Structure 1
Amino acid sequence: MASDKPELDFDLDFRAHLPEKTDYGIGCIGAGFIMRDIHMVAYENAGFNVVAVASRTHENAIACAAARGIETVYETWQELLDDESVEILDIAFPPDQQPEIIAEAVKKPHIKGILAQKPLAMNYQDAKAVVDMCAAAGKVLAVNQNMRYDQSMRALKTLLNRGVLGEPVLATIEMRGIPHWQPFLYDYDRLTFLNMSIHHLDAFRFLFGDPERVLASARKDPRTQFEHVDGIALYILEYANGMRASSWDDVWTGPVREGSLGDIYIKWRVEGTEGLAWGTIGWVDYPNGSPSTLHFTTVQHPGYWFNPQWDDVWFPDAFEGTMAQLMTAIQTGAEPEISGRDNLKTMALIDACYRSIEEHRGVVIAEMMD
């Protein structure tokens, strides 16, 4: 007797889709860890073509080029923008400085597309100005929201799209991890929401769409000595259909650095009307390179937990995807998957979190886009 249960497709489509043309000349602005050890490693693995690098510190750019086999090093990013072999600009600069670079880049006819680092700017209004200037100049702008290409997030999105979990009811992320706060952050008062929670807020948008409202709470991190308004951050996203998503972004995790034992992890969970999925994010194990994980069960095939596995890791493998989706957009004329225009909704959500903690209330996201 034939089964009436739908077949499960275990091709979860979790890897980046590379476009037909991948030999665009990429110019990289920034030579720190994220560019040298993540972006460039991913690009080398994918066969992408980095033609030049520049940084705020010329010695760092020279060292980066030597480590990654890049022939051309410029003393300034302005000089790199003049290089006509640069067709795609890849930026890893602080968000308060990134808009200035993009404003100059859009003037260069040889630059077809820009991959900007997240956050795109310090707030929604500054980010909107960047998006508008790129649109006016006809430049394709994408934002490096790389958690969208974490393998567990891509696989989870596939399950949601196929209806394996039914209608989403509740989604949660629990982060117990200690980020490396870069020195440029010492001059900001915005910390966790803008620089860490941005991953989770954007991932919720990627998976479930745009929420109507956010209720956020934050306190200072006892370990972080420079001034900040948001250290340990908690927030709830409210969706029009009743769904809720929530995250605890604990960047302290207890006195681990001060001598206690630690319990470091990032876990996520999604409950739907027809299934349940949960997993872990391997980023906190860097540089060991643990893959993120996925487990799921569904009423469509009752009695089983499914645990697909892969060897890919978020850092650096996900960064193939963020560049590939920009290349695809340049070739097809379609909007990038992580376009600057779409990313404005993530920036508005971040601003809403800050207003929520300042005014101690739930904030409608549309308030931030007036």
Structure 2
Amino acid sequence: MASLSGNGIRPTILAVDDTPENIDVLKGVLQEQYILRPAISGELALRLALVEPLPSLILLDIMMPGMDGYEVCRQLKANPRTRAIPVIFITARTETGDEVQGLALGAVDYLTKPIVPAIVKARVQTQLALLQARLELEEKNLILSDEKELLEDIVSRMRSASPFDGRKTRHIQSSLERTAGDIVLSAYRPDGAQHVLVGDFSGHGLTAAFGGPLASYIFYRLSAEGCTMRYILEEVNRILCRQLPTQLYMAAGALELSPDRKQVMVWNYGLPPALCLSAAHGMKRINSSGLPLGISESESTFEPHAQAGMESDMHIYLYSDGITEATSLEQELYSQARVEALISRIHHEQLPLEIIWQELDTYCGGQGLSDDAVMVEISK
């Protein structure tokens, strides 16, 4: 289709009518502003519609011998090269059904004969203005799409560079988009203590994903320097508060296992309850306490929310609400109770974590999750 970018080239209009006199009338009305390309049959119109530059708009008579205007419009809309060209029907027919049929075929307007010059000019100008706006919007969307792809690539590269240490852990992650707002991090301090952090950033998609590399960098750098998990959480909170917009924050669950793996400390800031499972004590929940990270620097303490001895068969589970809030076709949430029952089954039967996706897919009726989701299991 010809560009309408205001480069001095007049838009081309294809005028289709089996009566030459009618085409002459349209020429007299429009030729000062537009280039008129005449066609006196439907067959000729289809050929001329493919001539470069493609017409910016088509004025199409309905009542023509052989191929009528309806069939011409049908074929124009079936061809990928011409389907986006606006079509205005011009006809002597005045029945409402004729107009409805024309619009149903994809025409943008419907004018009746005899032609009123002022109306023809106004309708043509309106449709070309709408076309110009659409072309500009498509161009901007292409630019935004390219920029989004570049940013996604940058974020993905930053994430893939994270030195995740998977010893004594299993984890699963599901993302709605290429870049996710949920993160799972694992590292060992030089003294052998293990740190694990699960984060769920507010929002979705690329916006939510921007905070992940920042939190990841702080976590891995400070873990390598031998800092405690408490100090790391303080720093993550401080940096997120200062570097991210107020609407971006991170619900977080974290733990620190002592170098001998006999003691564990657990924190929960806005995630579903962390779960500790062992044969001796069954299931223990560590509920959320305090604000998600990145909301306020005035948090007075980052003391652990739970401390316990790490029993030989104990497993700890941290996970985001994308799992508990999976939604059935009846709009019922999967719920905390179902998650706990499923994790208990995984723990006792030593099943792979991936069974969670199978269960949730069945629960959601094959429609997929409505949010990013992550879970990590830590064992002694």
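Highest-scoring entry among 1, 2, by relative contact order in percent (Cα under 8 Å, 6 or more apart), is 1. Computing FRET efficiency 1/(1 + (r/R0)^6) of positions 165 and 349 (r between Cβ atoms, R0 = 25 Å, to 0.05) gives 0.40 for which of 1, 2? Of the structures listed, the value fits 2.
The value -9000 for helix-only ellipticity at 222 nm (-39500 (n - 2.57) for each DSSP H run of 4 or more, over all residues; to 500) was derived from one model only; which of 1, 2 is it? Working through the options, I get structure 1. For mean projected area of the Cα convex hull in nm², for residues 261-316 alone, the calculated result is 5.0, so let me know which of 1, 2 that is. Going through each structure in turn, the value belongs to 1.
Highest-scoring entry among 1, 2, by Kirkwood radius over Cα pairs in Å, is 2.
Rule-based calculations on the coordinates, nothing more; no lab input. On a predicted model such as this, the values are computed, not experimentally measured, just so you know. Cβ atoms are built from the backbone, for glycine too; each structure is taken alone.
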